[in-house]
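So, here's a batch of structures to check.
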Structure P
Amino acid sequence: MTNEELARKIIQELGGENNIQNLTHCATRLRFNLKDNSKANLDNISNLDGILKAQLQNGQTQIIIGAKVQKIYQEITKLVNIDQTDEVSSEKKGKVAEVIEVISGIFSPAIPMIIAGGMLKAVVSLLATYNLINPQSAEVAILSMTGDMVFYFLPFFLALSAAKKFKTNEFIALGLAAGYMYPTILDAANKIAETGISSLSFFGLPILLVNYKSTVIPIILSVWLLSYVNKAVEKVIPDFLKIIFSAMIVLLIMVPTQLIVIGPLGSYIGKYLAEFIRWFYTFGGIFSAFALGGTRSLLTMLGMHYAIGPLQIQEIAATGGSYILVSALTANMSQAGAALGVFLRSKDKSVKSLAATSSLSAFLGITEPAMFGVNLRYKRPFAFALLSSAIGAAFLSLFNTQATAYVPPSLLTLPVFRADNFLVLVIGVVISAGLACVLTYLFGIPSEEISGKQVQPVPETTAIPTEETTIVDSPLSGKVIPLSEVNDEVFSQSLIGIGNAIIPVEGRVIAPFDGEITVFFDSKHALGLISESGIELLIHVGIDTVNLEGKYFKSDFKQGDHFKKGDILLQFDIDKIKEAGYEITTPVVVTNIHSYSSVISSSEGSIKEGQPLLELDLK
């Protein structure tokens, strides 16, 4: 299918030219504002050759294409007379979508630390369960402290990420967290039963004593209010007095306000949410567990799973265990089992390879590759995974199974889950993964597709590499991280290619090989390269940095220019980009991976520009 034919198909499936109000694009996606979203057939668009995925996100229709996005964009603009721009336009979002985005945005940066704490608690539990270490030893005390401290001081972590999300002063936000966690407040709250004192007086106003350790909602509400109070104070105070009085006045307003009003209110909201979850489980029993287990993967698919993270943490803090995380365990295991079924059933080597690695990843707690790369492609495996997860969750609910720490549910973190006995957990995992695997093996793949259909995470391109094994050097200096840790599902799910991401320490991109710039946006935040041997590489500096419209980026090159290895292709100001509220994590991905049998990371940890980053083996 030519680019023009694909563009015509997209227009047709969107409801025709008259239904398209506005079109924008960034490095990987077309973004449409439609007059009537119901006229768009997203399933048909997703099934078109060259389309990775079509979705409705916050009222905007997004079509994920990858490196060819600019070519398809140009073809559509030739065919349709609509408003257009090369940058992402502002979009109106519903209230629910805004709340979900805010919660996810606050919670996501703290996820690595929260998971680290949970994993450490799982390790301690595992060592103690099998008597591999003395539970009373100093080693256990230190390890337990290391895991617990993340949850104990959680308000500090959330204060920092909330301040970034609400674009307010991060240090004052940390000060508000300190106000909640100050020993005077915590000690008094812990001694209520002993002293009988449940409140303090502040100029006649009562301060209810609440233990704010591990709480989520109070600090988020406080930082949200801070974003308005700080702006108001900054407007009133003259510039030459701000450094002395601004923060002081804000703290004088905010700390009493949060201790008198926001903190108790947020604490009660969290407490009653946790109690509602337990009531829902108790009242609905096996049916509630079935419903949660069957819908958990849908939340992940819609990107809403981070939004319920605070609920899970609040549930554990208030009651000592989480029922919601049990549904996440069965969901992960069922997605892994379904991908395993595809691996066992398919005879296509590329499908088997993708399914095998995706299944292993899901068993270890990362389900997106299995879900998006395999199960949703065939549809039936995904449906079987939902059913199997529901049945597994219902079974585990019969034995009052809960998670005692916030962890990525996986085979490695089973010790964190508490049931009547460990065998119950094993049976629950076998039900979830085994049933999904068997159903997928028997009915998941149509017979005509068993050996014929290939699951490709990126669209076909025309370049044909010429070397059997090629090393791609790093275009940046910094810290190498897996793509799965990138805060953008297009990259974290490897939808447009495979590679690594780099957190840069120097604001420049050098050419990793001799070649040509095939894609370079006016915003200069991303560029596509092709080497003389046919390697197609996308370098995307930062996340959502297209919104900067070229600010803090500088280059002497343009699209179509040729370059030599080592040339400085792009320069950018790391500090300014961070100050503007954007992540600088830079994905570096090979987009024409269909030409290679493997794309392997050659580096971990710190890397310098020019050092080996990726190893490509030709098919």
Structure Q
Amino acid sequence: MSSSISEKGVSQPTMRLSPSWLLVPAILVLGVVYGWPLVRLLRISFGQNDWTMVHYVRVLSDSYNVLVLFETFRLSFFVALICLLVGYPIAYLISRLSKRWSVIVTALVVLPLWTSTLIRSFAWMVLLGRHGVINDLYLNSGLGSTPLSILYNRFAVYVGTVHIMLPLMVFPLLSAMKKVDWRLIDAAKSMGARPAAAFLLIFVPLTKSGMIAGFLLVFILTLGFFVTPALLGGPHDVTFVMLIERAVNELSDWEAASAMCVILLLATFLLYGLYRLVAMVSARRYRNVGRSRSNLLRVATQIMGRLPIASASNWPAKARKLSNRPGAAAWITGILIVTFLVLPILIILPISFSASPYLDFPPPSLSLRWYENYFTRADWIKPTLTSLQVAIAVAVISTLIGSLAAIALVRGKFAGKAVITAFLVSPSVVPTLITAVAIYFQFAKLGLVGTLTGLTLAHTVIAVPIVLILVMASLKSVDTRPEVAAQSLGAHPIVAFTKVTLPAIRPGIISASLFAFLTSFDDIIIALFVSSDSAKTLPMRMWEGIRFDLDPTMAAASSAIIILSIVLLAIARRVAPGAGEKAG
């Protein structure tokens, strides 16, 4: 019988050849295109000829660089804090809703996550501009006579960054909330505790791990954020990654850029290590909670019974009735937060149909002139075709090598599995701008900058982790007993896998390929370094349009991408429910 017994006592299918061989394509591609360029980046930071610390000294002795680094950390801290304060209510609402409403609200929260960062930043430019939607409402309401200065400053950076990072905060919180044993809260209420007291003293502490994990995740990702601060910020809102971009593209100071990349990379890895530690401690704590649930219930009841606010005798019977459904306040808060997430995306659609040459909302009259402009002008349609060509190639390559790697990591037993997994997933942790700089340095040497091959390889690096995560999740959720049974009846392990397990994980693979396509199609950071006029992507053309030639054609292009993203997300959710949340 070609099967084995796992540590949990469940029969596992086996393969005659070690599945570790399936890792070779992914390790080879990421090793050459991503791993080696990072090593070379580290080498350049110490000097291209002789080993020296002079470039680190030069970067850190510049008071402006140190100030920008400090401001970047401060921005990340406050963005994470705001996301925590705003994300907690919406996560709580989702955790208490019925399955149907939970799916609907979760989909609305996920939607912005799979819409281009560039488009969302553009939407906030429309909303916050001097003649934007918010200022029009402000002036027309009579609250003021002069427009508010809410764009090209730190306020706009906070608003735009929180809008982009908020969905990433919600999921760790939601995961922690779903693990809470509500009998603890019920026990507190049964002793007469007010709902607010039970919530603050019992529920909130039990979700602390999710709060810390979400805070660290948002903090880490904001450190490497480039697009939104660059578009919404002013001259005094420079971040550390913006300094790196300038050092490469404007100053051609590779050594200083490499040193700054290494400094930011070290900070990212330290924080990510802390994030993983919190996740492991959280998992262990919840296992312990499961073993001693009755003791916790008893302790919680005793604590709440001794609180002065838990005066049950003063409570009417109806108020003491246990009910964990969200109230009106939770619904109102949730609606406001979802509106904040979705409105900037939806407002682009009507502007794209405006007859006005300006970004007016509401449109004074309707017209298709900007869609005609988009679909007939070569400077728009050529980058679109380039993006489609590259994205399709990336989807095929990353799905193939990512799926093979996922099979090896889930089914294989070999030394170094954790290290290999960490390496293959690391492009999703390393700030994309650092990855882009490292790849640019390597591709410039090989003559791949400004080529479709270079763009495809670079985008494959950032798409593989998404495929790996989604396919691994699908494999882990599949019942392996039918495959074991097929092998026990004489089927070759490969035949058993392709005939039994592969159809079961096909939805996850399709979903992964769609997200890989979107990852490539929406990318702007890699394109800033690797593309050129001969191989310009649509996001790169949009970046130029936002900065130098802003008109409603941008809204038409953005609407086309939004609709494409919504369609692909809907397909992914249909073939593999929950795929969006797993990838996010």
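Derivation of every value follows stated rules applied to the coordinates shown; laboratory data play no part. Treat the numbers as computed from the prediction; the structure is a model and nothing was measured. Cβ atoms are built from the backbone, for glycine too; each structure is taken alone.
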- Task: For structures P, Q, calculate FRET efficiency 1/(1 + (r/R0)^6) of positions 366 and 510 (r between Cβ atoms, R0 = 41 Å, to 0.05) and state which one comes out highest.
- Result: P
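Here distance in nm of label points 7 Å out along Cα→Cβ at positions 470 and 574 was calculated and came to 1.5; which of the structures P, Q was it taken from?
Matching structure: Q.
Can you tell which of P, Q yields -14500 when helix-only ellipticity at 222 nm (-39500 (n - 2.57) for each DSSP H run of 4 or more, over all residues; to 500) is derived from it? All intermediate terms of the calculation are to be shown ahead of the outcome.
Numbers: P: -14500; Q: -22500.
Of the structures listed, the value fits P.
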- Supply the structure label, taken from P, Q, corresponding to distance in nm of label points 7 Å out along Cα→Cβ at positions 254 and 390 with the calculated value 2.1. Q
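Looking at structures P, Q, which one was relative contact order in percent (Cα under 8 Å, 6 or more apart) calculated from, given that it came out as 11?
Working: P: 11; Q: 23.
Matching structure: P.
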- Note on the structure: Comparing P, Q on percent of Cα pairs over 32 Å apart, for residues 222-485 alone, the highest sits with Q
